[in-house]
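What follows is calculated from the coordinates using simple rules that are stated; it is not laboratory data. These numbers were taken from a predicted model, which means no experiment stands behind them. Cβ atoms are built from the backbone, for glycine too; each structure is taken alone.
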Structure I
Amino acid sequence: MAFSFPKIYPILDVSFLPTQGRAGFLRRLGGELTDAGLTLLEYRNKSGNDAELLSDAMILRTAIPAGKVKLILDDRADLIEQLGFDGVHVDAGDLKPSEARTLIGPDRIIGTFGGGATGMIPGILATPADYFSIGPVFATRTKQTSSPLIGMKGVSQLRSEAGPKPVLVAIGGITLATAGEAFDAGASVVAVAGAIFRQPDPAAEFRRWVAVLG
């Protein structure tokens, strides 16, 4: 598929959402992020039930214009068509990228975990994925993981192993202060969750990232 990935890949984890006024919060956030120049967003909910996930995702899709912003759903390739989302991220334990491609078709985005401290996953670059996440670069509070941290040295090593073409998304504890280093080390994109969505005004923080990183 033809899609120009932005430098910043925001991940909206369910843990950032309020318990009260949730629907209104999502509508406002979607609109504000779109106005701030958002072109790609992942919604991740590993703890809620299907009803919660569907409700949140439908609100986001309504609030965020389909023609302007690509929405990625974590794990649930089976819901992409129903929700009108633009792609799915699948990791180890989820569907294989090839299985996800069968479900969502040739024109939607598929991302998967590409490698970490032990190097690129053997054969992963041959799978039908549009991007490969690498990490965790630094410690993160957003997603539970016991995987060893790779640091910038790991990002550089994984880029060397992957070659120049694949889209590598560096993930895990990246801040605006360290994002530039990740790009210098070979990342194509940086994924950001808490550094944006834990801020009082996430859209304003996203604008700040765009202003600095382009």
Structure II
Amino acid sequence: MRPPAPPTARPSPRARILDAARTTLFAHGYPALTMEALARELGMSKKTLYVHFPGKDAIAGAIIDELERSIRERMDAILATRRLTFAEKLAGVIDVVGSTLARASPGLLHNLQRSAPQLYQQIDDVRSRNVPHVFGRLIRAGQAEGKVRADLDPDFAVQFWLQAMRGLLQPAVLERTQLSPKQTLEKAVRLFFGGLLTSPGHQDYEKHIASRPLPAAT
């Protein structure tokens, strides 16, 4: 007879707070994230919430930090996988960023820019750290494989992409284009990398994209 499975450890109060806050933030926006509503949803007193976080901005900041760690780990794993071609690495990185951006509506970004500029700046800081780290490695890998033009300056290309993303993901720009952050990324990737890839590199990437299964309906 098998021994009974050990009981599953319950999430810590901090983890429960972040999980509930993350759901609220992405589903209902920054204004809906309040200490009162969180305490009510979690069955905690506000005093208990304040033991773990000094306020809702600290909670939102911790959520952004968690997302950065998760994104960086997933993208580093893709870039470190030697069996993947440049096209597969490019597609994998875009999938990671795109799936994250899909959760951030233009309304959420607008709320943060207007009501919590320090959090909006934190998001920009995340972008500033990760674009050079990830896209710099990606472009150099493409050059080594002969899929990105050898005469391209990777550092300049990275800064070009960073500034493009900063501008295109501004809430006012998203409102004018009527595109979601994820749609904006997808269009920008095709425009940006379409000008960087050699003919074989472009053909390889398009072939890889065409061969991928369609995402399951949600």
Structure III
Amino acid sequence: MTTSSEAIRVMLIDDHGIVRRGLSAYLNTYPEIEVVGEADGGAAGVALAAKLLPDVVLMDLVMPEMDGIEATRQLKAVSPSSQVIVLTSYSEDERIFPAIKAGALSYLLKDVGPDDLVRAIKAARRGEATLHPSVAARLMQELTNQRSSPLDLLTERERDVLTCIARGMSNADIAEHLIIGERTVKTHVSNILSKLHLQDRTQAALLALRERLVPLDDPQGGQQK
């Protein structure tokens, strides 16, 4: 049996109290999930996440004062290891792409089945993305558009880490270079591989070179020719 210390620590950010209560009541029926906090808005959610450092955050997008996109961006800055699952009623491109670029790992609509939501939370804990089918289709179309780059899916910090990977730097080297913890580096690397659907660091480095994130003649590229 999963103990509370091993449970996936989930936080809810949604301005509708009835939604939060319903989600909390349902998720807490699973012994492997523990709802550790709730917030009724983006700013409050960011502040609470900084204290709780949850494993997974269910994030609404349309909220007063601070929307879910900005909240996701700020939350990932104060708690990089927290995986954000957008849970919203909206599937327009102008919401999907900014949310992913802000650092959201998964994007689900509120018509998602309860069991599918739980599977998405477990997947997020492993650093694996879950996308609503219509959202996945839009992302695939965007990625195949020659005018866009798959690197657009990454946050600014993730691009910094990918640049270091392409230059052959280890996690320890990256941590020292970017002045962040090595554990945080590992989280960023996991997010990069998941978002770009890559298997390992070598594939990530090759993609960075292909997308000119690092010039082919970069003196720090070392082994690249």
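In terms of mean count of other Cβ atoms within 10 Å over residues 82-89, the structure with the greatest value among I, II, III is III.
Structures I, II, III were shown, and Kirkwood radius over Cα pairs in Å at 19.5 was computed from II. A value of -15000 for helix-only ellipticity at 222 nm (-39500 (n - 2.57) for each DSSP H run of 4 or more, over all residues; to 500), calculated from one of I, II, III, originates in structure III.
When mean count of other Cβ atoms within 10 Å over residues 18-25 is computed for each of I, II, III, the one that comes out at 14.2 is III.
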